[in-house]
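So, here come the structures, one by one.
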Structure I
Amino acid sequence: MLTAILVLAVLIPTLDDGFGAFDEKRLYGSIKSVAEDGDSIQLKTRKGTMLVSGLLKADRFVYSSIQLADVKDGTKVWILGKKQDGSDLPLNGYPPHITAVTSMVVGAFKPPKRTSKQRQLGIDWHEGPLKRTDGKLMLDRIELQIGTNRKILTLKKEKSLKLKKGLKVLAIGLSAKIPAPKEGEKPLRVKGNIKIQRLEVTGKVVPNKELPSLLGL
């Protein structure tokens, strides 16, 4: 038992290494500057200027939008809304349905955790194949109570994406220490640092009203 405790005591600091390795962060803002080597950016956020490092190894994604009518049947879609139970009564039965649809996304999307407000309202992310049946829009077997004349967001991986000042992005990663300045350099004037794992460029495509729920902010 004593040996096991000693081993665990050695491993825990190694795993964390002082970087808050288990503290995932999601930062949204506009790029203030890009490092010459392209491996880090300074991001202007509501919390102040933050350092985002490790970009050369991070996956990069870009949002765009298309008309919902152009999405083919069978395409997997993520939908944020409130699911209502259906009824199987012989005369007045109806299928389960999703109302209060806030966001719809196809592609390489990973939904964030729900906010406390979303949990209170019973709003959640739902995934399934999009179908059109008898004039109704369905998510698998769930009816979608939305108009068809709307746009849907798409998220695609872009390996050769170039970052520039002013670009609006979401950075997802782990908390890290602010690196010490090299000899002859001034300390970085940033509030914090994250080692990035995933970068999503929202640009001007994502409507402002969708940003908090879509990005998990």
Structure II
Amino acid sequence: MSSGDYMDEMFGELRSLSHRSAPVDSGTWRALLAEVRRGDPERYDARWLPYLSRVELPTFTVGSFEEWRELLECLPAGVSLRLMGRFESDDTIASIAAHEGSSKLARLDLSGAEIGDAGLDRLLRAEWFGGLAALDLRKNGITGAAIEVFVRTRWSALERLVLSGNALGDPALASIARGLDAPKLAWLDVSSNPHGLLGAAELRESARLEHVFVVT
């Protein structure tokens, strides 16, 4: 079997699973895509990237910057990634922020990554970060200091934002209520933070968040 026929066969199976809406393990997808592209990158980019842009892809889980970079080379724009692990003390977040391919992301799940204020600050400096449609930052040790910077970012496409399980008090929630610039936002979760009734009330009464479902 030629390499081209082999690619066609593998993607035929992938296409069948997609059309049937059958569950596909994201790790399997990642391994498959990387293997196929390594075999014939020119054919992959010309034939399969356009196809993948029309397929509903799963959320891919990666555990390192190397996996992040390799996977994004295989995917079209508009993808969803989850970074699995804890990254408070290494250069992974800085590498992700600076990586050109990160601009392909539409949805990013950093839940439990423990990036802290410093990690969030690095991401906020990246041009692509403000273009996300969904961002999950639950359980990352984020404080009100980082939120002051966060609300100064223009979130042109953001529809879903999860900030639960951090260290956000009433002043942080007030900053969100008064300053968050996210005209498409539909869902905001700030539950399991050490805020009180005042912060929660300010969110619910904010004109900026009038059409947002807020979980406190």
Structure III
Amino acid sequence: MKNLSFSIGAALLLLLLPILAPAETPPPEVLTAAEAGLSRYLSEIPPEELVNLGFPPGADLLAARVGEPWPLYTITPDALLSAAEDTDVETLVSPTGLWYFPVILDGSWLNIITVDRMEGEWEAVALGRAPLASELEKITRQWPKANGYTPKLVAVYQAAAYFFTVPEKNTRNFTPLTFDGIGFGGYLQKSLPEYSATADLSELLAPLKEAVEVNIAAHRAAGKGGEE
């Protein structure tokens, strides 16, 4: 899937994360890091590259701002492989520690600033993921916090795919984000407006488990090859 590169090492490290959801509002230091990072990136990146990051040519970059952040969650391989079709999604997800801040200009979500904790300090570590920013804007519009919804973004690294879940709707909704009209496992949105319909975890569990098992097997095979 676009803008989500899979790393076996990173995915295995996530096994060590505590199954505790962070607050939806980040510490002030996280917001400060996002704002400082945006300013730094906009001053350092050549104009032609900014266009590739979603900024319109000639845009007033001083008007760009960071929006409300999304904490990024994941589902570890162990949790996914042990899940049943009636498992509540909230019991499966765990925090990655990353915060995604949409970069907003003239009301449009253009890309994302990623903030991570590096050597004890919060730091902006990436600017990009323009297609993801566009999809998160659609989800926010469809499931607004003003109406009591708190959608969560979930990355399943072994599937190289993003999903979202809306805890206030029910306990098992788990929907692939779609890029170029298609999501994980060939998922297609069922109705308009986009993301107004959600999928059930049971629909996706078998292909997700298969993706996990394939990647674990590949990792083990790579490890054996390195020992020879």
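Side notes on the structure shown:
- Structure (I, II, III) behind the derived value 12 of relative contact order in percent (Cα under 8 Å, 6 or more apart): II
- Value 21.7, 80, calculated as Rg and Dmax of the Cα atoms in Å, assigned to which of I, II, III: I
- Identity of the structure behind 1.7 (criterion: distance in nm of label points 7 Å out along Cα→Cβ at positions 26 and 42, calculated), options I, II, III: III
Read-outs: derived from the displayed coordinates by stated rules, not from any lab. Bear in mind the structure is a predicted one, so any value in this text is a computation, not a measurement. Cβ atoms are built from the backbone, for glycine too; each structure is taken alone.
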